[in-house]
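K.L.:
Given below, in the form of structure tokens, are the structures.
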Structure I
Amino acid sequence: MLSAVILLADGTEEMEFTITYDTLVRAGVACCSAFVPAANASVERPYATGSRGIRIMYDAVFGDSKQFLPSSYDALVIPGGAKGAETMSTNLTVQNLVRDFLAQDKIVGMICAGGQAALTTKLPRQPLTSHPSVKAQLENDFEYSEEPVVVSNKLVTSRGPGTAFPFALTLVELLCGADKRAEVRAPMVFPPNTPF
């Protein structure tokens, strides 16, 4: 069975996390949510508090890079939300994991401010997008695009909560194929002529 680890932290954007998680599950991808604590913070509760105050229970606490090896997962996803993205993108273990997944030809998804992890991980120059609020941090080091979703080999980036569905569906297609994407999309009942 295909599987994905989806990171979250206090301040994660709820829509980007839940839409991605839910869409992947609909495609038959086993998902594990891994809470990344802020630096020097203790883990005292079984949930993360999202950017809008919604509490999200997690499956595991993110520890060392051996915990979520690319040999055990097919994709790694980093949602946005300014505070959560900062916690994740500055975490050295997360940075190592991003490099390890890409080195082993596994998919890495970054949406919204989660794209900052491409910079902190020192990924090579390539096409990328992000939330407009972090564009200035990224546009000099990457081929910046304002497309809703940008695929660069195994790196998938997207812009924000409003692009969470096409982002998640792109991950489904890359993991499971175009037919599965269409199968998952159809019962979601998007308005006619929705462009994704």
Structure II
Amino acid sequence: MTVDWFAGKEFTSNFASKRVDIWTPILGRWAELPINVLELGSYEGSSAVFFARFFPSAKVTCIDTFWGPYERLFDQNIAEFGDRVEKIKGSGVTALDRLKEQRRKFQLIYLDGGKNRDHTLGASLLAWPMLGPNGVLIWDDYHWGTAAPPERRPHDGIDAFLALHKGEYRVRYKGPQMIIQKNRAKKALPAKARAKMI
């Protein structure tokens, strides 16, 4: 049975609908769990609507500048979820830094808030410590701007991040988006075992 995750919503562009078939197999095992989701770049709320409906017990935190008429559409589209959706209006990097200082943790982070290399890399570096062990990080626009100069390609920022954190994740999907899963935390050795290593 096909589920219309966006029924009753109004969008000028529903970007998330193109990603549902990618996301659902990867995220399905968490569907009924009370996870925390963070997204940077919410636009009219299509991805927030999907996450809030796909994870009915989740809390979704949305960061965006929410400019012009798009804020009205976002507010309208997420209204049914009440305080399950937290809206943070402002600069993505500033908001991420504040959440990091608050020691917030998330099981799913979706980064779709920039179209250039340095912003994408900076947001990724701030988001990574907030992603829990075994958590999933999704970048949009992995193939965006392939003909643009390097500084205007999100792809190059994502690849720079992946190189810096090699060995700390496994790739779950590579295509129009890049999706990775953070490695599980290694169990600490017992005190006696640590002593033998010294």
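No value in this document is a laboratory result; all are computed from the given coordinates. The shown structure was predicted, so the numbers you read here are calculated from the model rather than taken from an experiment. Cβ atoms are built from the backbone, for glycine too; each structure is taken alone.
K.L.:
Could you tell me which structure in I, II was used to calculate relative contact order in percent (Cα under 8 Å, 6 or more apart) as 16?
P.N.:
Structure II accounts for this read-out.
K.L.:
Any idea which of I, II comes out highest on FRET efficiency 1/(1 + (r/R0)^6) of positions 59 and 139 (r between Cβ atoms, R0 = 30 Å, to 0.05)?
P.N.:
Max of FRET efficiency 1/(1 + (r/R0)^6) of positions 59 and 139 (r between Cβ atoms, R0 = 30 Å, to 0.05): II.
K.L.:
Where is mean count of other Cβ atoms within 10 Å over residues 11-18 largest, in which of I, II?
P.N.:
I
K.L.:
When volume of the Cα convex hull per residue in Å³, for residues 43-82 alone is computed for each of I, II, which one produces 100?
P.N.:
Structure I accounts for this read-out.
K.L.:
Let me ask something else about it. If distance in nm of label points 7 Å out along Cα→Cβ at positions 75 and 155 is computed to be 3.9, which of I, II is the source?
P.N.:
II
K.L.:
Okay, next question. Which structure, out of I, II, was mean projected area of the Cα convex hull in nm² derived from, given a value of 10.4?
P.N.:
I
K.L.:
I would also like to ask the following. From which structure (I, II) was FRET efficiency 1/(1 + (r/R0)^6) of positions 3 and 147 (r between Cβ atoms, R0 = 30 Å, to 0.05) calculated, if the value obtained is 0.65?
P.N.:
This figure was derived from I.
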